[in-house]
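Take a look at the structures listed below.
Please treat every number below as a calculation from the coordinates, not as lab data. These numbers come from a predicted model, not from an experiment. Cβ atoms are built from the backbone, for glycine too; each structure is taken alone.
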Structure I
Amino acid sequence: MLLVSQGCFAQGSARSTADTDAIGGVLDAYHAAAAAGDWNTYFDLMSEDGVFLGTDADERWTKSEFRAYAGNRSGWLYSSVRRNINITPDGMSAWFDEILDSASYGTSRGTGVLIRTDAGWKISQYHLTLPIPNELAGKVTDEIKAFESEQ
């Protein structure tokens, strides 16, 4: 019985490692496609009902809306510096967080959800944020409040 349990754990662990590697590959390909302005690949990596949440509070793009927005742009470059990936016990979905580096914005953070499909892992939600150091939070949030009050 113990050998069977260890065998099942090892198999589950191998699957988890393979899935983690596959998910990391999807995210790396997503960033590479954005940098190259390869929008067909970029949007093929998203699920059909996928959404992109941008840095602005009002930015919630469906896949089709974001495709129309990105279509004439040359792309943007974000490089993953550090990434954490978690997979649900049933192995059908995963969530991640990653610290990104960008020439435009410096340090940023991506978080999101992927789902397992017949075609492999697909990004169901990607959320790009600009982390604010705690020491600057008061100043930055005051600026945001002032900006919003003028709108």
Structure II
Amino acid sequence: TMGEQIVMKGTAKKVRRIYNGEVVVGFAGSVADAFTLEEKFEGKLNEYKGNLQRAAVELAQEWRTQQAMQKLEAMLIVMNNKEMLLISGTGEVIAPDDGILAIGSGGNYALAAARALKQYGGEGFTAKEIAQKALTIAADICVFTNHNIIVEEC
């Protein structure tokens, strides 16, 4: 959105594969800031030979302590086939207890919907289906979340 009032591009892709396709990065917030953080994270991932948690902690520390980076306004979710982490500019690196993370304007709606689907949907839904349904619910509620859903699996 632009100025929190106009949707400038409803088809923006906010999910990318990095590190030879082994890691998925999703972001929310300022796109330019998110791209900067994603590039820095990929550098850390290369430096620490694919160790997702170490790369995330190092990025969070740098993000929090370097003055120029403190102004970056974005959040990242990073994942590989073993773990998923949320990285924030306040220095937090969070691994979810239940395997579910959500960020962005509709993040709280998507998180609540995903948890409900996982808990009460039985074994009938795959992770991909839960993500798609939760994002659809969030888009139905939040004016800043659209129905252009892209799912990447690890």
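With FRET efficiency 1/(1 + (r/R0)^6) of positions 23 and 103 (r between Cβ atoms, R0 = 30 Å, to 0.05) computed per structure, which member of I, II shows the largest figure?
Values: I: 0.75; II: 0.95.
Max of FRET efficiency 1/(1 + (r/R0)^6) of positions 23 and 103 (r between Cβ atoms, R0 = 30 Å, to 0.05): II.
Please state which of the structures I, II yields 147 when volume of the Cα convex hull per residue in Å³ is computed from it.
On the way: I: 147; II: 107.
Computing volume of the Cα convex hull per residue in Å³ on every structure in I, II gives 147 only for I.
Out of I, II, which structure matches 12.4 when mean count of other Cβ atoms within 10 Å over residues 63-70 is calculated? Intermediate values should be presented prior to the final figure.
Values: I: 14.9; II: 12.4.
Considering all the candidates, the number was obtained from II.
Comparing FRET efficiency 1/(1 + (r/R0)^6) of positions 71 and 119 (r between Cβ atoms, R0 = 25 Å, to 0.05) across I, II, which is largest?
Values: I: 0.65; II: 0.05.
Evaluating FRET efficiency 1/(1 + (r/R0)^6) of positions 71 and 119 (r between Cβ atoms, R0 = 25 Å, to 0.05) on every structure, the highest lands on I.
Here mean count of other Cβ atoms within 10 Å over residues 55-62 was calculated and came to 11.4; which of the structures I, II was it taken from? It would help to have the intermediate numbers written out before the result.
Details: I: 11.4; II: 20.1.
Of the structures listed, the value fits I.
Quick check for you: by distance in nm of label points 7 Å out along Cα→Cβ at positions 95 and 135, which of I, II is greatest? Show your work: numbers first, answer last.
Values: I: 3.0; II: 2.5.
That would be structure I.
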